[in-house]
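Scrolling down, you'll hit the structures one after another.
Taken together, the values in this text are just the output of simple stated rules run on the coordinates, not laboratory data. Being a predicted model, the structure only gives us computed values, none of them experimental. Cβ atoms are built from the backbone, for glycine too; each structure is taken alone.
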Structure I
Amino acid sequence: MDRQAMSRFPIIGIILVLIGVALLLHQMDIIDIGGWTLVWVAVFIYGAATVIRSFVMNERRRVFFGSLCYLSGLLAILVKANVVHADPIVFFPAFLIIFGLSFLTLFIFRGSDWHLLIPAFIFGGLGATLMLTELGYWYTKDVLHNLGSYWPLLLIVLGISMLLRKRQPRT
C-alpha cells in the first residue's frame, strides 16, 4: 500500500463497523460481549493501527499516543478476560509501565533519540517497583530505603544525557 493510500485509510470507520457487527451479534444472542469490552477493543485497535500507520508513514507525532491507546486497551482486554488480576491498586503501576513502554516505542521509532530511554526506564522501573511491592514480592520499607539511598543516580543520568544530547540548530 502506498503512502497516500495509507494516509487515507479509515481506521475509525473500520472500528465503527466492527463494533456495530459485534453489537448486532450480541443483540441476536450469538456472542456475549459487554459495552465496555467493545470500547476497550476499539481503543486497542485504534492504538495498534495508529502505531502501525506511524511507522509505515514515518510520522513520529502519533507514535506515543497510539502506544498509550494500544497498551491501555490491551491491559483492559486482559483484565476482562481474567488473564490479569483486576486489583485496582495494581492499575497505577501498570499505567506507569505503559508510559515507559510508550517512551520506548518513541525510541524504537528513531534510535538516535536515545535520551527517550531515560523516561522509559524511569516510568517503567518505577511502575515495576510499585507493582512488585503491591503484589508482595518486595517490601515497601526496603524499596523506600533503596530509593532514599540511590536517588542521586537519577540526577547523574539526567545530567549526562543533557551533556551528550545533540543540540538542534535554531532556525
Structure II
Amino acid sequence: MNSEPTSLPYTDTKAVGASDFYFAFNATFRFIEQRLGIDGLRRYWQDLGSRYYAPVTKRWKSGGLRAVAEHWRDFFKAEPGAEVEVQQTETEVVLHVRICPIIKHLRDNNREIAPVFCQHCYFVSEAMAAPAGMCARVVGGNGNCTQRFCTTDQPAQDLGEITSCA
C-alpha cells in the first residue's frame, strides 16, 4: 500500500497507476466530441478542471507555485512511463513532458488518438489554475510538450501551438 503523503486529490493503493484507463480517456473524448461538438468537449474538460480538481485548486491558491510543482511531481510520479521534468521559478512552474504516458500507451497499443486530445491539458489546467490566480499555457503535444503555470499575465493560449494528434 502506498502510504506516502501526496498532493493528489485521490488516494491509491499502488505506487504507479494502471495505464489501461488511458483507452477510456481517448474513447470518452471522441464520444463527447461526436455528440456535443468541440465546444461541448471543451466544456467537459473545463468542468473536470474546475470541479473534480477543485481540491487541487484550493491547494494551489494557498500554496502558490510550490503547491503547483508538488502536485505535478506527485502526479507524474504515479503515471506509468512518464518522463517529465518539473521546474519552478519565482513566477512559473514549467513541465517539460518528454514522454507523455497517455500518448505513448495509446500508440504502443495501436489506438487512433483523438486529434484534439492534447488540448485537454490546456483546458483542464487553465480551469484549475484560474481560480488560484494563475494561468496555464501549453506548447507542443502529440507525445511531448511544455506546460507553463504562471502567476504573471500571459497572452491568451493560441490553440494552434498545441500539436494535433492526427
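Which structure, out of I, II, was helix-only ellipticity at 222 nm (-39500 (n - 2.57) for each DSSP H run of 4 or more, over all residues; to 500) calculated from, if the result is -14000? It would help to have the intermediate numbers written out before the result.
Numbers: I: -24000; II: -14000.
The correct label is II.
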Which of I, II yields 1.9 for distance in nm of label points 7 Å out along Cα→Cβ at positions 62 and 78, as computed?
II
Can you tell which of I, II yields 0.8 when distance in nm of label points 7 Å out along Cα→Cβ at positions 22 and 38 is derived from it?
I
When you work out Kirkwood radius over Cα pairs in Å for each of the structures I, II, which one comes out largest?
I
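Upon calculation of relative contact order in percent (Cα under 8 Å, 6 or more apart) from the atomic coordinates, which of the structures I, II produces 15? The partial results should precede the final answer.
Working: I: 15; II: 23.
Among I, II, the structure yielding 15 for relative contact order in percent (Cα under 8 Å, 6 or more apart) is I.
Consider the structures I, II: one of them gives 13.5 for mean count of other Cβ atoms within 10 Å over residues 54-61 as calculated from the coordinates. Say which. Write down the numbers at each step before the final one.
Working: I: 13.5; II: 17.5.
For mean count of other Cβ atoms within 10 Å over residues 54-61, the value 13.5 is produced by structure I.
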